[in-house]
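In the part that follows, the structures are each spelled out as structure tokens.
Please treat every number below as a calculation from the coordinates, not as lab data. Just so we're clear, the structure is a prediction, and the values are computed from it rather than from any experiment. Cβ atoms are built from the backbone, for glycine too; each structure is taken alone.
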Structure 1
Amino acid sequence: MVYFWTIIAYLMILIAVGAYRSKRVKTQDDFMVAGRNLSAKVLVGTLLATWIGSGSIIAGAGLAYDSGFPALWFNVGVWAAIIILYLIAGRVRRFAQYTVPDILEARYNATARILGTIVTVIAYTAIVSYQFRAGGMVLNLVTGISTDQGIIITALFVIGYTVLAGMISVAYTDVVNGIIMIIGLIVAFPFLLSSAGGWEGVISRLPETHFQPLGELSLLQAAGYALPTMLLLLGESGMYQRFFSAKDENTARRSVIGWIVGTIIIETLIVVLAVIGSSLFTDIDSEMVILQSVRYGLPVFIGCITLAAIVAVIVSTADSFLLVPSTNLIRDIYQRFINPDASQKQIILYSRIVVVGLGIIAFVQVRFFEKILEMAIYAYTIYGVGITPAVMAAFFWKRATSTGAVAAISSAVIITILWEILGQPFEIPTVYPALIMSLLLLIGVSLLTPKPPEEKWKQFS
């Protein structure tokens, strides 16, 4: 039970921090973008803790259990995306809005804004959903309660915590979560490696393909894992929301440097731990490898620290991906089209109500997919192919038009859903047909329609 009480104690600390920070929430800026006052250190912590969630610790680790080091392809796209984001982080902060749909309307039109909001809600509630599942898996492992009961407990906590103080509480607790996560994973490494008998023991128990660049994956499959994560991150609303929260342009840019270094270290370490775990634990659910390794392969004290780290990143990712679509619905639909003169109190109240509603929608989606990896790839793809091409064009291609952007977003979402319903015909990953169509329409329709006026692209240059 020591694992259980460690997790409970940690969650209580988060609640206390959230309650304290909630007293500072007075305006829309406070709830949505932390008063636009975050330092580079805080931004690095919140960017790390938001991105490294159950998609890495459960889905990515599960892929490493099955495939070995070729699972790093799941992360390569992320590293490339962060490097690209360094080029635009300052311009995003200068724009000083709240959401990615803000960018879409300013660069294109109101239709692009609405479509961007719809895509964000679909993708982000799916991402929150598998954080709930991951939390249920952790609680099942350490307490013996059913995974379903654990999912309910996780959902209630995440929804309640996000409602408390929005971005202010999320950002600052993310720093603590990031520190605990790094310490827990680093400390776990030598203990697990020793339990496996060193690298010689790991290598002797696993097939050679686990240590090859592609292993048993084809190049098409490897890219099929890398592309969705890259595309998601390039357009990821939570990341843009954090850039909007920075003190200034220079702070936003500097935070990206720390983010790329931390992400490479942590994601690589997760894969390494999963590979070591796969040599120690056979005949388990592949997505449980990190949890099993922590629970049964480490001393109790180290295991408690690492499990607290895992819970920390699940909570951080869930509350961040829950906050973003609620911000979108209030900012991009209610405030933009229904009640432009809404008071600050109304915006904060309705934002909190929407958080609860979206949390319930995310909870319902838990039943739609059996594996977290499946949910992650679906969510990454529908958002990445739907939003990212139009967002990148906003910053890098003056010729992109509103008609081209709307056509690209619409077609990408439709093809993603249809390709998934059809079961990925010819075993072609969904990201390929959806991305190809999105790019073809964005470029082709833009070139066939009149050039956008200078004021549309000037503010993004």
Structure 2
Amino acid sequence: MKKKVVSALLCVSMVAASLVGCGDKTADTTTESATETTEETTEATEETAEEAAPAGDATAGQVYWLNFKPEADEALQQIAEEYTTETGVPVKVVTAASGTYESTLTAEMDKSQAPTLFVVGNQAAVKTWQDYCLDLKGTDIYNELTTDDFTLYNADGKACSIGYCYESFGIITNKKLLEQAGHSVDEITNFETLKAVAEDIHARADELGFDAFTSSGMDDSSSWRFSGHLANMPLYYEAKADNWTECPAEIKGTYMDLFKNIWDLYINNSSVDKTTLATGGYDAEAEFKDGKAVFFQNGTWEYGALSEAWADEDLAMIPIYCGAEGEENAGLCSGTENCWAVNANASADDQAATIAFMKWLVTSESGTKMMAEQFGEIPYKGAAENGNVFFQDAARLIDEGKYTVEWTFSYTPNVNDWRAGVVAAMNQYDAGGSWDDVVTAFTAGWAAQYKAANE
């Protein structure tokens, strides 16, 4: 995959995705990664591109994009005008106010001139809007994808929507400090090797002048990294094993030993006393910027801040290894709530015009530049070069065939209440309590919050 120009991407959509979940009565447009509904690849579907593509005349149609990212509105209005000037095809962009996308979409779909391009960002939305979604398999835009990881399918295998950007999180690594400690990122390929490196650095922290991991503060400003993002690891592997297609009423906690593995590694190989984590007050980002630790769990949105202190060649993002079987083939934790759907009820001409416009956005110089600047990493063959080294790492791992660790945390019912229970149990564990309490908070807490959310 070609990389893209450096973007001003912030963590807005990532934070939004981390705060809501399935069954949460206040969340109807949250991110939920596509489950393994299909094993088809884009290469396999290229053979059916001609029969799958709309039969309309793209030059005779028009495009109406209902956008759900208000911060991108100005750029989208400009690119729409540019495309119309270049092709003569009318493109209208309407942006829903923040927090109103679902209601706006519902209202707009009832109009005679309904959106031809809209967002269906999770499996719950697929259930709601699947009848309005054109099957994108084999279309020109689908065949530009470099991965199927961000495509949302319905139960019948229809490709209802496709990701047009994504974000990733993992373990941010200071390669310069790592090398000073006598190690390199190349030797870290699984939990066993990560553990060996981290424990060696921690044992020599006084000598080296830095430790292995930044602090794992459990106050509200930091705990989401662990009760949300780190909790994604056992949730992902359970969802994968049990083939979740919707929010389960109960979870088994089958892979909670993986969560314990990585959490113990974090809190036992840091300069911070683990019994003080509950009170918080730590600044892991500042610790990393100041060169006090080699490893820092966070996401692609940290690039701007960290690049102020460290050169690109000093930075990398590696997968969160936790001891799962075959994790040598794991990539970063990546996902998106930004998934395009094409209106199945639009005219054939409008469908063709919409798909042609989408393809132009991910293949033309102007389109890919705008997409990178406004949305960050886009999973398409013609994507522009990106200066964010963390996005480069995510794209490289995808190109190498590593599996994406999908954002399964977005299934969480009554997410804030569930996470609060997990944080409380983790704090008790850090103070000398039993890990069994963390397992109970995960499993019994999930069942309780699912019931509360679905009464």
Check your understanding: Comparing structures 1, 2 by FRET efficiency 1/(1 + (r/R0)^6) of positions 198 and 222 (r between Cβ atoms, R0 = 25 Å, to 0.05), which one has the largest value?
Key -> 2
Study note, to complete from the structure: When 1, 2 are compared on FRET efficiency 1/(1 + (r/R0)^6) of positions 150 and 318 (r between Cβ atoms, R0 = 25 Å, to 0.05), the highest value belongs to 1
Check your understanding: Of structures 1, 2, which gives 28.2 when mean count of other Cβ atoms within 10 Å over residues 126-133 is computed from the coordinates?
Key -> 1
Practice item. Could you tell me which structure in 1, 2 was used to calculate distance in nm of label points 7 Å out along Cα→Cβ at positions 230 and 334 as 2.4? Key: 2
Study note, to complete from the structure: When mean count of other Cβ atoms within 10 Å over residues 414-421 is calculated for structures 1, 2, the one with the largest value is 2
Review point. For which of the structures 1, 2 does the calculation of Cα Rg over 2.2 N^0.38 Å return 0.94?
Key: 1
Exercise for review: Using the calculated result -11500 for helix-only ellipticity at 222 nm (-39500 (n - 2.57) for each DSSP H run of 4 or more, over all residues; to 500), pick out the matching structure from 1, 2.
Suggested key: 2
